[in-house]
1. Quick one: distance in nm of label points 7 Å out along Cα→Cβ at positions 69 and 293 came out at 3.1 when computed from one of P, Q, so which one is it?
2. Ranked on FRET efficiency 1/(1 + (r/R0)^6) of positions 21 and 165 (r between Cβ atoms, R0 = 41 Å, to 0.05), which label among P, Q comes first with the largest value?
3. Tell me which structure, out of P, Q, gives 29, 13, 8 once semi-axes √(5λ) of the Cα gyration tensor in Å, for residues 141-212 alone is calculated.
4. For which of the structures P, Q does the calculation of helix-only ellipticity at 222 nm (-39500 (n - 2.57) for each DSSP H run of 4 or more, over all residues; to 500) return -25000?
5. For the read-out distance in nm of label points 7 Å out along Cα→Cβ at positions 13 and 229, a value of 3.2 was computed from one structure; give its label from P, Q.
6. Given a computed value of 28 for relative contact order in percent (Cα under 8 Å, 6 or more apart), which structure among P, Q does it belong to?
7. 19.8, 64 is what came out when Rg and Dmax of the Cα atoms in Å was calculated for one structure; which of P, Q is it?
8. Say we calculate distance in nm of label points 7 Å out along Cα→Cβ at positions 117 and 285 for every structure; which of P, Q gives the highest result?
Structure P
Amino acid sequence: MERKFTVWMVGAAILLVVLLLFSAQIGPYSLRWIDVWQGLTGQGSSEPALVVRQIRLPRLLAASLVGAGLAVAGAAFQALFRNPMASPDVLGASSGAGFGAALALYVGLGQTLVSVTAFIGGLVAVGVAYLISLRVRHNAILGLVLSGMIIASLFNATTSLIKLLADPNNQLPSITFWLMGSLNAVSPERLAGAALPILVGLLVLLASTWPLNLMTLGDDQARSLGVNARLLRLLVIVAATLVVAACAALVGLVGWVGLVIPHLVRLLVGADNRWVLPLSALLGASFLLVIDDLSRAFSTAEIPIGILTAFVGTPVFCTLLLRRGDQL
């Protein structure tokens, strides 16, 4: 099994590198391979090299980071909740982030503050859901899922109210476009601000793979094997929330990555989270790079990536369900 996992990891890593190099060429400003190489290595000062370093590279890194983060968060939540339909937004992080961004755009805050309020909104939503779930003592998992549904519904309704009150000529288009997700506004500064919580959350989740395996046996069985179920659950929730909220703050709301990729990975390497989470990170990064390439290739006016992930993710997940539904 380890050999099979190693083969998949090496193949996924090579695929990611190839996609990064290929994606750096795509865009309204056509680039050659030599331009991409000079831009990535810092050897050139020409206009194409500057385009690569200042525009393309931050965008590609953001796509890779967000894709990896959402895929790992989705895989971790599916293991933690023992629910194959769990997604990164199961506790309302994306809904809270959407509300925070919509509120910031409604009151006219700058782009940096929009990202900050979106991040805070995601954290607050999950925090409130977790506090509510503590009152459900007979079933911790059920309490978390139901609390997440309640909070997500509340924040989605509030976001809809903001859209209703927003100026239809200026504010509403900005709010709507942000909620659909886009890599168009990624800058080196915004990427640097979001990278820290995403990487910290990813490291914590990747370090928790073996305890997550034990959690799939149930809380009582995990405790008998030396795992503090409540502490691990809180740790995974905090780490995944950091990842999801930071991803939403950076690029807006992006769905399906954290649902489709973990299922695909489990079909490739099995259900062991020691293999599922790392491979999900690589394939999630590659998946969002492909989505971003499609968003730039189809039209001069970029298609929001949240739309494309749904268009691509829906048939892929449907195919997995029909062909291998007994293994999902």
Structure Q
Amino acid sequence: MKTFPLGGSDLTVPAVVTGVMRIQEKSDAEVRALFDASLEAGIDFFDHADIYGTPVHGCERRFADALRLTPSQRAEVTLQTKAGIVTDGPYFDFSHDHLVEAVEGSLEALRTDYIDVLLLHRPDALVEPEEVARAFDELEAAGKVRAFGVSNHTPAQIELLKKYVCQPLVANQLQLSITHAPIIAQGVAMNMAALDQSISRDLGVLDYCRLHDITVQAWSPFQAGFFTGVFLGNPDYPELNAVVDRLAAAHDVPPEAIATAWITRHPARMQVVLGTTTPERVRAAALGADVELTRPEWYELYRAAGHLVP
């Protein structure tokens, strides 16, 4: 498993992350199997959010209750969580009080003294960056959060935060898969009038993150669109799956590994955030971090997914 620094932090992280938003109904044995399979595959990074599960912090609590990590075991893994979404409504809240309360809840649910990485979970239109800065300072000074980042934020939204926040923002979690790739595809079709692919919907967020040492974390790496189902094995994507299957055979890996490799091949050194709860699929996807697709292979997948190469 390839590793690299997370943004500008001193955290060394794997190219693949295990997301645990769907574990609340899993048994202790199933959660442990997912955890063990992740570690065996070289994944020691686990992605949470306060809103995963019912009530809030449900999946964080399920994770901790099932694993009951010792202090030494806790120190061997990276725990990331997210805060800022309020399920009542829903609406967003980046106020000092809400962020601090959310972190306290995550610490209690995860049975830990510190969160390795805290992300702001989707932008708050009513954000007061001074409030975010005050919360970050307080949480860092207390040793409760070691690194900070964002999720689904535009470059300008990040710049606004950076005007007030002292800590480096080390990650931006964005949706990305072969089929859902506007953060890449728009730049390829730049300046092509009347082509939908050329429309900038993210304001150059991928290049911005590369310029500012912010690690992009790709969520839903197998999703065809916005929670529209996976593209792997999907009859709606026959051309893409034919290419995936051929490359999987050529590289002697499962199809999931090719979907992962398409993202990890990008020189931005992105992390792939898996959403599966199946240990076998975690192992399969993790293999992709060590598959180095050639440029022709990468672009063949890109074209087969329906993106234009001018």
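1. Q
2. Ranking P, Q on FRET efficiency 1/(1 + (r/R0)^6) of positions 21 and 165 (r between Cβ atoms, R0 = 41 Å, to 0.05), first place is Q.
3. Label of the originating structure: Q.
4. So the calculation was done on P.
5. Traced to structure Q.
6. Checking each candidate, the match is P.
7. P
8. P
Every number here is computed from the coordinates shown, using simple stated rules; none is lab data. Just so it is clear, the structure is predicted and the values come from calculations on it, not from any experiment. Cβ atoms are built from the backbone, for glycine too; each structure is taken alone.
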